[in-house]
Structure 1
Amino acid sequence: MTENVVTVSLQETLDRCMALMIEHGFRHLPVLDNNKVVGVLSMPDLVKIIVEQHQIAISQLEARAVNRAS
């Protein structure tokens, strides 16, 4: 078990959470709100959310390209 637990706040970005987890080799990252644990992020959670965000961005860019070509 980790002695010096690294945590994030609700305001932390997904990219920063991913970076912390990679940097420290964590599979889970506690999320605090007013020094109270309100959740725990896992690496699969972050990957899923980031992939979904990228898919949305790609779809929006494709739609813009189609609109400009018309």
Structure 2
Amino acid sequence: MADYRGVYPLSEEKLKEWSILDTFDMLAPEYDYPQTIRSVMGWYQKAGLTNIEVKKGYNGIQGSSYRPE
């Protein structure tokens, strides 16, 4: 369950609303195509990016990189 207490300065009402909405989004997406870290890393490499970092994040895989100039 998504829990943003202590993360965002929101009222209890808003925290509950965000929790319900984000939990639903995590558990019942209409389009969900889970990927592996390896496949996401391949996308970055295929795009010719540098300084690639791909890892598990809060709600799935997250990545960062640089585009060569």
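Quick check: 98 is what I get for volume of the Cα convex hull per residue in Å³, calculated from one of 1, 2. Which structure matches?
1
Tell me which structure, out of 1, 2, gives -18500 once helix-only ellipticity at 222 nm (-39500 (n - 2.57) for each DSSP H run of 4 or more, over all residues; to 500) is calculated.
Source structure for this number: 1.
To which of 1, 2 does the computed value 1.8 (distance in nm of label points 7 Å out along Cα→Cβ at positions 4 and 60) belong?
2
Only the coordinates and a few stated rules stand behind these numbers; no lab work does. What you are looking at is a predicted structure, and each value in this text was computed from that prediction instead of being measured. Cβ atoms are built from the backbone, for glycine too; each structure is taken alone.
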